[in-house]
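In what follows, structures are represented as structure tokens.
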Structure P
Amino acid sequence: MKACVIGASGYTGRELVKLLLAHPRIELSVITSRSLAGESVEKIIPQVVGLSKDLTFSNPSIEELCQQEDLDIFFLALPHGTAASYAISLLQAGKKVIDLSADFRLNSTETYKEFYGDDHPAKELLKVAQYGLPELHSLSWEKSNLIASPGCYPTSVLVPLAPLLSSDLVSCKDIVVNSMSGISGAGRNASEKLLYCERNENASAYGLPKHRHLSEIEEQLSHFAGQQVILSFHPHLAPMNRGICTTISVPANDQTEISKIYEAWYQAYANSPFVNVLPTGSFPQVAHVVGTNRVDISAHFDTRTQRVVICSAEDNLIKGAGGQAIQSMNICEGFEETTGLL
């Protein structure tokens with residue numbers, strides 16, 4: 001099966017290239033980047049030496065990509081807004097598309113404009129896009145040729161919290177989420193605030209009070225809760241290259257018991273190879289999940305405040321981006337879900 005990655009100059013795109021080149025069922029035959037066109041893939045991404053088969057970055061037009069009949073699936077590692085223009089043309093050409101931007105993660109055009117500042121560039125596609133979180137949504141090409149791969153922060157929140165809200169095991173009100181992300185989560189563009197001397201031995205909140213991923217988190221949680229969920233979300237940049245550590249504090253209700261929470265998780269994720277449920281009293285660590293497509297979760301009951309404290313950890317570039325996109329592809333193509341992933 002031949003694949004194309006569009007926009008492979010950033011951290012997410014490069015990680016996706018590395019994973020696809022090592023995937024036993026995929027031939028990655030086209031890798032695009034405006035800034036790197038003509039450069040050897042092995043030169044820019046030395047980790048793939050011996051795997052890239054003399055591939056070079058290219059910069060074909062949308063029309064040229066659509067006309068390549070041997071390309072089966074396209075991964076869009078592009079900024080929001082730009083991704084939609086590619087998706088429209090590729091879908092019209094009958095291609096399969098997995099978008100790693102935020103363009104198709106939301107159902108509401110009003111919410112998109114509120115959080116992203118512009119009218120949605122392809123409103124009609126919001127009705128058909130599949131939200132690609134395999135642990136919580138059933139994915140199939142029969143439903144749609146467009147998959148919206150979730151954001152890194154939302155994945156770290158939705159995986160542990162959604163089953164609990166759908167089972168009414170915790171309150172839907174007064175939820176507080178604190179997340180720490182590695183610097184790669186801020187992107188690869190040159191910026192003074194991302195210089196080594198600015199970020200090393202330093203941590204800070206950012207994107208408050210309405211980080212863009214908050215829209216995605218609330219919309220999905222509202223779906224699983226069956227009612228509107230509004231929460232406080234506090235993202236931070238931490239002095240590490242990659243990974244996300246999330247702590248969720250949610251009030252208990254009359255149904256709340258740690259044993260029931262774990263029972264709900266075991267039931268929801270019995271067939272989910274990438275969810276690792278840790279016992280209460282232990283805490284997920286970023287170092288344990290970096291380089292994998294896994295998310296580790298655990299829960300703890302605070303009797304003093306009558307709140308449940310939920311922790312999760314994941315690699316923002318794999319489970320939070322490229323790995324999750326490949327996981328969705330594996331499922332839709334009928335491959336083993338874990339193919340090409342750790």
Structure Q
Amino acid sequence: MRTRVLIIDDSPYTRQIIRKILEKDSSLEVIGVAADGIDAMAKTLRYKPDIITLDFEMPEMDGFTFLRWLMREKPTPVIMVSSHSDSKIVFKALELGAVDFVAKPTKRASAELRNIEKDLLRKIAGIRGIRLDVLSKNLEQFEKESGASFTVPVKGTESEIEVIAIGSSTGGPAALQFILTKFPDDFRPAVLISQHMPRGFTGPLAERLNKLSSVHIKEARDGEQIKAGTVFICPGGYHMSVKKSPGGPTISLTEGKLTDKYIPSVDRMMKSVAKHFGFRTLAVVLTGMGSDGKEGMLEIKEKGGYTIAESEESAVVFGMPAEAIKANAVKTVLPIVEIPAEIIDVVNNSDLRK
């Protein structure tokens with residue numbers, strides 16, 4: 001049975017591009033297109049799509065209004081199609097229940113269109129089995145606990161954990177926000193994050209999380225020193241790894257290739273961290289499709305590092321955590337609401353790693 005997709009976008013060019021991309025996959029069926037929110041509501045009720053692609057700049061009714069209506073009346077997985085200039089809109093939409101997003105095609109360049117095609121088809125394949133009930137429950141939990149201070153202080157003694165490596169994909173921005181906003185301002189380990197995300201969106205994500213958190217969060221730059229207490233988010237379109245330098249370990253960024261399965265690669269980051277920090281590493285794999293992070297988590301565990309996977313109970317997409325668990329690369333499996341406390345406890349108490 002084919003997956004039924006409704007395309008909502010006021011741009012005829014974008015609608016045409018998305019339709020052509022989706023029609024290349026025989027498992028997908030475009031059941032309709034809509035140019036504004038009012039038309040989208042009618043066609044959602046009439047056609048009952050399995051997945052919706054949604055633009056937010058529309059006449060009559062904007063994407064936010066439609067998304068609020070959809071999640072209340074006819075909960076359906078939504079992939080946003082958004083331009084880089086709409087990054088703030090993207091994160092607001094994710095808070096309202098959109099599952100993921102792809103960058104809107106801005107020109108007819110073949111390289112850009114191939115990137116968008118690969119990204120869109122991969123994400124649609126990944127969210128076919130998404131659990132909207134888990135997404136809804138997580139969003140309610142995150143809203144309930146937003147702003148709540150974390151009660152476990154960081155001890156004054158020197159911690160063995162120097163670096164925390166986190167990998168995430170679909171559902172990751174909300175999960176990252178929940179974890180990072182629970183860290184106290186005296187949190188010592190450096191944190192490296194690879195979140196599957198297109199170019200142009202990781203900078204605004206880092207800025208947004210930095211405003212919400214007590215720790216310093218920034219988009220990583222090539223060659224900068226890995227500083228304790230700083231969170232580095234890999235820029236979209238690049239892979240992040242660790243490089244040995246005279247002044248201490250530094251960030252190394254390598255531009256992703258069209259042939260790369262995942263950009264950024266969680267495995268590449270975690271393997272590099274395992275090589276340079278070994279047992280002084282704590283690694284976390286969060287919600288996301290595919291198997292990225294499995295090999296890196298295994299290397300960190302084999303070198304004596306501590307590894308955590310998000311449980312099926314809270315993972316919006318259980319692919320990445322499930323693969324790491326099946327590979328015996330995980331020490332502890334926890335729902336998202338318990339992961340921040342576990343990270344703090346392990347940082348504070350090296351005995352927990354045994």
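What follows draws every value from the coordinates through simple rules; no lab data is involved. Model, not experiment: these values are computed from the prediction. Cβ atoms are built from the backbone, for glycine too; each structure is taken alone.
I have 3.5 for distance in nm of label points 7 Å out along Cα→Cβ at positions 104 and 168, calculated from one of the structures P, Q. Which structure is it?
P
Here relative contact order in percent (Cα under 8 Å, 6 or more apart) has been calculated and equals 13, so which of P, Q was it run on?
Q
Among the shown structures P, Q, from which was the value -11500 of helix-only ellipticity at 222 nm (-39500 (n - 2.57) for each DSSP H run of 4 or more, over all residues; to 500) calculated?
Computed on structure Q.
The value 56, 39, 28 for Cα extents along the principal axes in Å, for residues 56-159 alone was derived from one model only; which of P, Q is it?
The correct label is Q.
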